[in-house]
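The data blocks that follow each hold one structure.
Bear in mind that the values in this text are calculations on the coordinates, not laboratory data. All figures in this text were calculated on a predicted structure; none of them were measured in a lab. Cβ atoms are built from the backbone, for glycine too; each structure is taken alone.
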Structure 1
Amino acid sequence: MQPPFDDLLRRARSLVRGGRRAVLGIAGSPGAGKTTLAETLVRSLNADGEPWVAQVPMDGFHLADVELDRLGLRDRKGAPATFDAAGYAALLGRLRAEEDDDVVYAPGFERVLEQPLAGAVPVPPSARLVVTEGNYLLLGTGAWVRVRGQLDEVWFCELDEAERIRRLVARHEEFGKGHDEAVAWVLRSDQPNADLVAATRERADLIVPAGVLDTV
């Protein structure tokens, strides 16, 4: 039996102890529902009153296309090497340290442009919990190791493979790719990344099945 969504809300609240800011990571393969879960958590937790939870996506640390072209990585966009993992880890460390009395600005990601946007996500000093979602939070290589060290817990979104691929193709179509192009991109680029992410599943603190949002 899967845990109801209310159990996830209680667990997220419990991460904030003694007023110290906590950072919760939501990991999973492309198309597994990480952003939907993160957004639903943040919205539900903030419904209590004054907003005290902020959302910071890993996707804001995508390298810009111009840099991917320079590195020869444009056709691998979305792979671990196409992110600024060290910059992401540094931001998470800054958020945890709470050395800033003012708003901390994180980059966002524009889906239509498929480009990062600097300074798009404000994290106010009042935010006691930061929810961050991304594919590679549990990756044990390179600068990604530093990312896991900045997270109090990491939850892993799990979804039936056929449904995950269907959603991923539909997302690519929504943002401008033709059907055949979307399928080709998923099989050539997204699927190897998904296999890499799936191998990190056992490092998660909690596995969240897709149906848990049905209990909201």
Structure 2
Amino acid sequence: MIWAVLPAAGRGKRFGGDTPKQYLHAAGKPLIEHALNALLAHPRVAGAMLALSADDALWPGWTQLHGKPVLRCVGGGERCDSVLAALRALPAELGDDTLVLVHDAARPNLRGEDIGRLIDAAEACEQGAILGAPLRDTLKRADQDRIVGTEPRDGLWRAFTPQAFRRGALTAALAEAAAAGVVVTDEASAMERAGVRPRLVEGREDNLKVTTPADLALAEFLLGKR
């Protein structure tokens, strides 16, 4: 069985404004709804667990989408804390071998074909898999606003979500990072600390995460074209 986990307790400070970015609208729906619909519309995803802030007053209260359960729990101060809380809150019948897809709530333009290829890769690789794309731009190292060098981009990828790992292994890796005082920015980083080498699956580059107002405008355009 495969479940989705969405950390959605953050405020989106880099975006600005009073509304957490997962509740900003694009193409007539909040970003979190687009993200959930993409995941739960996939025939192999059985349900979703969301980690929300304790004082979230904007959550619409969904308990089902696409005929599949939507559950929630209280998240933490960092993304990794919320993912760990959600993994621990999954139904008890979902054992350590359950494949979990962790997806950003503000990444609304996920395609079903990418989900399918990610699941296939994660099931074929015991160490898990993530969506991403090779870097194509030239990289500059800066000192404030001045270039101090050009960095080679060979072998460098941008990490996307979903990221797919077994529940037990990811829970242990996140708990170990937390105990060491390490704040990991994605699930693969926690697994890497544990000595795991997840597989990279090239996905669509329009699977963007909304971080700035310009990203929201682009998401609006992309969703409107679908």
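Suppose distance in nm of label points 7 Å out along Cα→Cβ at positions 70 and 118 works out to 1.3; of 1, 2, which structure was it derived from?
Checking each candidate, the match is 1.
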Query - FRET efficiency 1/(1 + (r/R0)^6) of positions 30 and 78 (r between Cβ atoms, R0 = 25 Å, to 0.05) - highest-scoring structure of 1, 2 - result: 1
Query raised in the report: Taking distance in nm of label points 7 Å out along Cα→Cβ at positions 102 and 174 for each of 1, 2, which is largest?
Result: 1
Query raised in the report: Can you tell which of 1, 2 yields 1.00 when FRET efficiency 1/(1 + (r/R0)^6) of positions 110 and 206 (r between Cβ atoms, R0 = 35 Å, to 0.05) is derived from it?
Result: 2
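If relative contact order in percent (Cα under 8 Å, 6 or more apart) computes to 34, which of 1, 2 did it come from? Intermediate values should be presented prior to the final figure.
Numbers: 1: 34; 2: 24.
The value was obtained from structure 1.
Comparing 1, 2, where is mean count of other Cβ atoms within 10 Å over residues 86-93 highest? Don't skip to the end; give the middle numbers.
Values: 1: 19.4; 2: 16.1.
Once mean count of other Cβ atoms within 10 Å over residues 86-93 is worked out for each structure, 1 has the highest.
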Report task. Can you spot which of 1, 2 the value 17.1 was calculated from, given it is mean count of other Cβ atoms within 10 Å over residues 142-149? Result -> 1
